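S.K.: What follows is a group of structures, each given as structure tokens.
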Structure P
Amino acid sequence: METFYDYYNNKVELSFEYHPFDSAPKHVWIICRYKNQWLLTKHRDRGLEFPGGKVERGEDPVQAAKREILEETGGIVEEIQYIGQYYVCGKADQLAKNIYFAQISKLPSQSTYYETEGPVLLDELPDNIKTNPSFSFMMKDNVLPISLAYIKREKM
């Protein structure tokens, strides 16, 4: 288990165990690859980030992850794997969020990307994400680099 503080100084606990904080989390975040590139989305307010969002009524977290990828990027999931969960103890709210790693098979364009401006493909993630104003606050804590190290270590 890793413990650190996020962009807004909220305590974050991250684990690669299976659902250590909540067996039915209400949020998902998905690190995506498409044709050897990172697939992100550009949120209209927050900037560049991996797809994610809330689990809707009647969905399980995997279904929510696939839906969020489709809505925010147009991406069709070929394979998706649970990699971990993190828990944020915020000043006003607490939440658990499942982290997934997804391989995307197709990326057709669509008429709407909901609250985002659609897909963004990057060959590499820049080293300066934490200070780069183009990236969302969600990309600026230690969840991303620790999760990427885990994905690399597990050869996903």
Structure Q
Amino acid sequence: MSDLSIELHWQRAEPVLLAGKYSNAHRVQFNDAFDVQVDAAPDWGGDPSNTNPEQALASALSSCHMMTFLALAAKAGWPVAGYQDRAVAHLGKNAKGQMSVTRIDLHPVVRFDAGFAPEAAELDKMQHRAHRYCFIANTLADSVEINIL
């Protein structure tokens, strides 16, 4: 199978590393060409203008779900014209009492070519198939909810 990687770079800016007195801001590089500024979530002292790992996780799930949906739709002959989503990562304590992303909600909206409109039940079935086959969703197990709009 495939091995996919990123490069992460962090450099301490403060004279010493002291609890609560350093920046978590860092850079993640994808494919030697695309850099993303990353920090802790704002609730944990991060810069809100940077992305955070929880958003990146929601983004990865949303992208994987969309690509899986598009592959299934293409095989079924569905003329998808556009797709958008709003993914929301929910932070909280898991069953072990540890902080975690407890759930990610997807809110996909699919547009089709004029003259094509699947029945709501068929669209729901296709979205749930996409969820079942999405690599990232399979990694996250039961913490994903799909809210079809």
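S.K.: Given 0.90 as the derived value for FRET efficiency 1/(1 + (r/R0)^6) of positions 55 and 79 (r between Cβ atoms, R0 = 30 Å, to 0.05), which of the supplied structures P, Q does it correspond to?
M.R.: Computing FRET efficiency 1/(1 + (r/R0)^6) of positions 55 and 79 (r between Cβ atoms, R0 = 30 Å, to 0.05) on every structure in P, Q gives 0.90 only for P.
S.K.: Sticking with this one: Using the calculated result 2, 9, 19, 23, 23, 16, 6, 1, 0 for P(r) over Cα pairs in 5 Å bins from 0, in percent, pick out the matching structure from P, Q.
M.R.: The structure behind it is P.
S.K.: Let me ask you something else. In terms of mean count of other Cβ atoms within 10 Å over residues 7-14, which of structures P, Q is highest?
M.R.: Answer by largest value of mean count of other Cβ atoms within 10 Å over residues 7-14: P.
S.K.: For which of P, Q does distance in nm of label points 7 Å out along Cα→Cβ at positions 15 and 135, calculated from the coordinates, equal 4.7?
M.R.: Clearly, the read-out refers to Q.
S.K.: Okay, next question. Here helix-only ellipticity at 222 nm (-39500 (n - 2.57) for each DSSP H run of 4 or more, over all residues; to 500) has been calculated and equals -9500, so which of P, Q was it run on?
M.R.: Only one of P, Q returns -9500 for helix-only ellipticity at 222 nm (-39500 (n - 2.57) for each DSSP H run of 4 or more, over all residues; to 500), namely Q.
S.K.: So if we calculate relative contact order in percent (Cα under 8 Å, 6 or more apart) for every structure here (P, Q), which label has the highest result?
M.R.: Ranking P, Q on relative contact order in percent (Cα under 8 Å, 6 or more apart), first place is P.
Each reported figure results from applying straightforward, stated rules to the coordinates on display, with no laboratory input. Since the structure is predicted, the reported quantities are computational estimates derived from the model, not experimental observations. Cβ atoms are built from the backbone, for glycine too; each structure is taken alone.
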